[in-house]
1. Thinking only about Rg/Rh (Cα atoms, Kirkwood Rh), which of P, Q has the largest value?
2. Ranked on distance in nm of label points 7 Å out along Cα→Cβ at positions 21 and 37, which label among P, Q comes first with the largest value?
3. Comparing structures P, Q by relative contact order in percent (Cα under 8 Å, 6 or more apart), which one has the largest value?
4. In terms of Rg/Rh (Cα atoms, Kirkwood Rh), for residues 61-124 alone, which of structures P, Q is highest?
5. One of P, Q was used to compute FRET efficiency 1/(1 + (r/R0)^6) of positions 13 and 53 (r between Cβ atoms, R0 = 30 Å, to 0.05), and the result was 0.55. Which label is that?
6. Of the structures labelled P, Q, one was used to calculate helix-only ellipticity at 222 nm (-39500 (n - 2.57) for each DSSP H run of 4 or more, over all residues; to 500), giving -6500. Name it.
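The numbers here are math on the coordinates, done by the rules we state, and not lab data. Here the structure is a predicted model, which is why all the values come from computation and not from measurement. Cβ atoms are built from the backbone, for glycine too; each structure is taken alone.
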Structure P
Amino acid sequence: MISYTAFNIKMPAISKRANNAWLKAVAATYGKKIGDLAYIFCDDEKILEVNRQYLQHDYYTDIITFDYTEDNIISGDLFISLDTVRSNSEQIGAAYEVELQRVIVHGVLHLCGINDKGPGERAIMEAAENKALELWNQYKK
């Protein structure tokens with residue numbers, strides 16, 4: 001099951017049905033199935049609080065993914081700062097909606113086993129995001 005909630009911020013205008021189908025399709029390309037995913041859309045202050053409390057990081061970020069995956073069933077809590085998504089989209093000149101979809105799938109890709117912190121891993125993650133966004137075009141309405 002995939003759930004979407006908003007904390008201290010307005011829920012983004014996304015199609016939950018299309019997102020759910022898309023995320024299931026993305027997971028399937030990695031031989032995974034969706035278990036319980038909880039998307040928590042929040043503001044910068046909340047994501048900073050989560051980052052400090054659970055990761056001992058003192059900075060803003062667009063997404064924090066807590067991984068509860070077992071075997072091939074991916075599960076997790078995904079905190080997304082809509083403030084940071086918006087500022088990132090402006091900085092890179094991307095549409096907010098596209099950047100939001102990129103961040104939404106970024107967390108699922110982490111749960112599928114793709115990392116982005118080590119040498120060469122960022123390029124692998126970006127390629128996986130781009131492939132997933134191409135697939136998104138089949139699901140968006």
Structure Q
Amino acid sequence: MSKADNIALARRLYDSGAAPDVTREILAPDLVWDITPGFPRGGVYHGYDSTMKDFFGQFVPLFASWSTQAQAFYGDDENHVFVTGQYHGVTKSGKKADVRFIHLWTVRDGKLAALEQVADSHLVQQALAADGSGAALLP
């Protein structure tokens with residue numbers, strides 16, 4: 001795929017708000033989901049189903065709301081897409097966490113096959129600790 005095609009694929013994920021029908025279609029079944037150490041539920045998840053259950057299934061309930069806003073997309077000739085943006089989280093007690101991120105995607109066979117995420121885990125942990133949810137941070 002071309003750089004433009006790869007960027008369009010990644011953009012579709014973010015524009016959909018990670019809608020389940022879109023994620024199922026464009027994320028590879030053997031997805032590798034690598035979340036920076038120290039980030040809540042950080043670690044490496046293998047496979048689409050594990051990512052949805054073991055990461056998102058345990059991460060999302062920590063918050064009253066969580067969203068991901070992509071701001072810029074860059075492609076290279078190695079089938080990578082770099083995405084910069086902001087996470088916006090609100091804990092159940094109303095503590096806000098606005099965190100910059102960078103996502104490095106690898107595209108394979110027309111699917112997003114791997115994610116490497118880097119974000120300021122301290123800001124997210126600080127918000128959860130103030131919420132009393134700090135014990136839920138480690139995998």
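1. Details: P: 0.93; Q: 0.97.
Top value of Rg/Rh (Cα atoms, Kirkwood Rh), among P, Q, belongs to structure Q.
2. On the way: P: 1.5; Q: 4.1.
Once distance in nm of label points 7 Å out along Cα→Cβ at positions 21 and 37 is tallied for P, Q, the winner is Q.
3. Between P, Q, the highest calculated value is found for Q.
4. Details: P: 1.00; Q: 1.07.
By Rg/Rh (Cα atoms, Kirkwood Rh), for residues 61-124 alone, the leading structure of P, Q is Q.
5. Numbers: P: 0.55; Q: 0.95.
This value belongs to structure P.
6. Computed on structure Q.
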